[in-house]
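Next come the structures, one after another.
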Structure I
Amino acid sequence: MWSAVEHTPWPRDADHLDVSRIHGAVDAAGRPLQPAFDGARPAAVLVTLAPGDRGPEVLLTRRSMSMRHHRGEISFPGGRMDPGETATETALREAYEEVGLDSNRVRIVGELSHVNTVVSMSYIVPKVAIADERWELAPASGEVDRVMWVPLSELTSPGVYHGERWGAAPSDRLLHFFELADETVWGATAHMLVDLLVRAYR
């Protein structure tokens, strides 16, 4: 059972964004790890933003069809935290391993709300990084088969976003979807993108 959600979580007449505005919208200090359920495995992703011709662009990847979980889905570079690692260390390491991102070319400015996923039993910390320029990246491991820079203005364009409320109250939940020209972003990645956009347009 599901129903369509017509409105966008950000203003329909959202004005132009710039990177500095996003910088001020994230949680600079970060928060302690507090999984919502027992057995959740800590993970971190890197939400990288860079200036583009149409305003800020965000780095996304498509997971390889050979992956055990979430194959073919659009995601941020990231993965499980190794013992003793911080979320920042994990996010930067995974971004280097997956797409060859040089940590010296970005600066971490904060994080978004932490995300619990039941299907993969993950507790995800989204670390936000800003680059002074966009540069070409390519898959650097078998985990990724596509790398994309997507303008935030494309995500907020009319007809790209829609929401779906699944289930019945009081246990229903809202899922977010971004229908790009040739890809669909949904799940935890879409949830984090919505968090980023809502913060930026506050």
Structure II
Amino acid sequence: MRRVMSLPPKKNSWLRLWQDETAVQIVEFALSLPLLVLFMVGIFDFSNAVTLKQKLTNAAREGARAAAADPASDLASVPAGNQPASVNDAWQVVDNYLLAENVNDCGLSGVTPTQGTGLIWTATATGSGCPGTGITLTINRGCITPQTQGTSMDVIDTCVTLQYPYKWYFNNVSSLVGGSFTGPTSITTTATSFNEN
């Protein structure tokens, strides 16, 4: 007859507990959850930034087209404190496009563009709960683009630039897992259209 050696009851229960794998999934989930949250917030945050950039690009493009289609004769004599009809058209088209796309225009409709140097008008709006430094709309009716088709020449275009603040949520989440992310604080887009008149 053989004798079977057994561990004392206390050591036997510890050994059984040590070999038990029922709680491993909970530990693995607890370790991977912060990374999953980081990836999910990153996906949503970057897709929101790309979507906003596309809307701003479309608004700038529509504004540039509106101004470029207007005659340039209104640029010859502009009374101080006023803007030409072509600049006003571009400014209103951009503002209406932003509102139609449910983008906060930061109160751009209540701001009048002011003339800088040359044929450049700029409007900055910070109202209506606008994040950061606000939206800046720049309309340049004398934007020069070099063209090379056989010979070199300069083409006078209309350039519309939009600079819009963007708040990243990815930075808050990445700091929870010990990382840091510093994205751009604003999204800038420019559209150019050939002056037709």
Structure III
Amino acid sequence: MNDFWLLVELGFSHVWDWQGYDHLLFLMALCLPFSMIEWKKLLWLITYFTIGHSLSLVIASLDLLTISSTWIEFLIPLSIAATALHNIIFAQPRWLNSSKTVVWVTLFFGLIHGFGFAGYFDLIRDLEQPLWSSLLFFALGIEAAQIALGMLMLLLAFLVLNVWGRSRRDFILVLSSIIIGILLPIIFERWP
């Protein structure tokens, strides 16, 4: 039972680790187009990201595929910037109602981000326990942290749009631009 709580806590802290702020930036970019009434759609999108993240941990733990860390470290900020750029291009959230592409891209970006964490996951998981249980407990922590951040982003959107009366389009454009501004130097620094 201690392994359960330890792995859940490690998954939760993985998302909220300020030194690994890329996870936070990705989730912020992912959440930006959503409003309170779309919380179920956001919850599903967060879950697809967790599924992709977990799948890559399984693939890496079983040595089914090895991807160069150079490419992963480049693709992580690139995927975040691509999400923010998508927000800028489609600043009105109409695409959320019909696009399955967003789901598949989110799942794929989860795979990329999971490969970035696979080495550490192998260090923290209990080799005495089956891989599936360690992964499940860790994924529960990640999912809980991501849902918490998603709810905070929905609250922020509610405050900005309804309390402070700002436009949704401007809210999406400004925060997405800030995210891209943070990531551009990192993308150039990590260029393979």
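Read the figures in this text as sums done on the coordinates, not as results from a lab. Keep in mind that this is a model prediction, so the values were computed, not measured.
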* **Which entry (I, II, III) yields the derived value 22 for relative contact order in percent (Cα under 8 Å, 6 or more apart)** => II
* Asked: Computing mean projected area of the Cα convex hull in nm² gives 11.1 for which of I, II, III?
  -> III
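So helix-only ellipticity at 222 nm (-39500 (n - 2.57) for each DSSP H run of 4 or more, over all residues; to 500), computed for just one structure, reads -14000; which one of I, II, III is that?
Value -14000 for helix-only ellipticity at 222 nm (-39500 (n - 2.57) for each DSSP H run of 4 or more, over all residues; to 500) corresponds to II out of I, II, III.
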* Ranking I, II, III by Cα Rg over 2.2 N^0.38 Å, for residues 89-128 alone, the structure that comes out highest -> III
